[in-house]
1. Rank structures 1, 2 by Rg/Rh (Cα atoms, Kirkwood Rh), for residues 10-145 alone and report only the one at the top, that is, the highest.
2. Can you tell which of 1, 2 yields 3.0 when distance in nm of label points 7 Å out along Cα→Cβ at positions 122 and 202 is derived from it?
3. For which of 1, 2 does FRET efficiency 1/(1 + (r/R0)^6) of positions 98 and 226 (r between Cβ atoms, R0 = 25 Å, to 0.05), calculated from the coordinates, equal 0.90?
4. One of 1, 2 was used to compute semi-axes √(5λ) of the Cα gyration tensor in Å, and the result was 33, 22, 19. Which label is that?
5. Identify which of structures 1, 2 gives the largest calculated value of distance in nm of label points 7 Å out along Cα→Cβ at positions 34 and 298.
Structure 1
């Protein structure tokens, strides 16, 4: 597994990041532990968690994914670059000084660790001035409880405001951004990724498979199966709005054609395309079975031909 620096100031991380969004829901604790075992076996040492996981979101289960990861981490902490998040829209805790410190302390307890390597804004905490949130992050950084800060689900204008506020907080350098980015959602290429790259940030996208559409798991003529994320109530409706459309399936068809030509799977094509993009550091891959993780992780080693890359770029331009 290849590694890369997380921006100008961050740690070295594997080019595949293990997503844990389903730990404690679709994947029980035993299956989740096997997934993390498989990740280490593959050389994946970058884990992405959140204090609001697992999904679908439920107040009764929030934090369970951190607890599962924490129990697995015993004796392995130094083998992993561990990241988690605060400030989900599904939680009452947002970006105030009290909220951020309280959320961090709770995550440390659930993860059974003394530090979080990368602490992400789960999304912009616009209810609170960024200056106040950054002051809390300064305190956590100086105490050694977090080592780096990242921004997930930010639009370019959110990131610009955060960078402006951070100019008065030299202790808190924003090391990376975590956008939704794939062949069916290329809007971050317009402004967000260039802005982040110009500020020396790493880029760690999530949803590389477009909720499974790019992996060829669904057919345009059939309804999503009841166990898929497309059926998760309000969240499922959001996934359908994003990815369940004729143009999306047109792109998925080309991904399958490229996979056949290249002698790989569609999942590997989708991941390899992302890692070919400028400024990309690592791609967050979630899976419910070790074989799915192995398949997607192999995309980090796949080198697509110039013809395939040009074909994928052309067919997905409508999503820029």
Structure 2
């Protein structure tokens, strides 16, 4: 059941997940929600957002002291591995120091507040080489600075729970859905296919490694997990950790096949060396049994439905519907 009188602060609310989370929380009666963004909000967003740079310690403290949230969902961060590698200093600053600024302000200003720290399944890194599903007790062994900075924030918050911080750490695996940037694999494929259908691109789709296997969750299910954690926060230990995953791995080539099957266009597939990661783990899959048992959460959207919705999103953008 929803907690009455919630006051939820969502940082990074202008991003892909943040927009949907903000909309979902605002639909709950009796919930007061404030969203913040570091810069200009996504043009697809209709939400009014406050400007907040989480790396500005004083600004974070003022925001939290003024709003006095009962819950904070920290989504402020660099969205992708490629973007993070272009500016690793900013990546570390936002992921680690931004999270510490929020956590310290919570302890000083609103110690009864629950902080939801959003990490990443990427933090398990080379532990995934075993090929087995990764649980919350699996060793964090990141292989990129994006994942390392996420893991550092996750571990720092875990240590701060010993000082009285109320925190829930969530580790989402690959998630996608309508509105995600085409820097990510599913919207990249879908946008290329629709551009070909619209006659604005040659009938060639360029891809990276199609043999890698990843655990994909619909963004709407990811948001559902975050909301479930908020609703149950008063009953959770302050050091709770939850993976957000489907529990199964899908070959990237099968994602492409699923999207191509939605189109009647004749399309040639070519590998683009620039889209192949220099370090690639073949199979990456998470276990979300703890979220099922404790949060009563499980994915509701089939991957085929997610692919269709992303494809239709791009068709609408090109005026093909």
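Rule-based calculations on the coordinates, nothing more; no lab input. Quick caveat, the model's predicted, so the values are computed rather than measured. Cβ atoms are built from the backbone, for glycine too; each structure is taken alone.
1. 2
2. It was calculated from structure 2.
3. Considering all the candidates, the number was obtained from 2.
4. This figure was derived from 2.
5. Details: 1: 1.9; 2: 3.9.
Comparing 1, 2, the top value of distance in nm of label points 7 Å out along Cα→Cβ at positions 34 and 298 belongs to 2.
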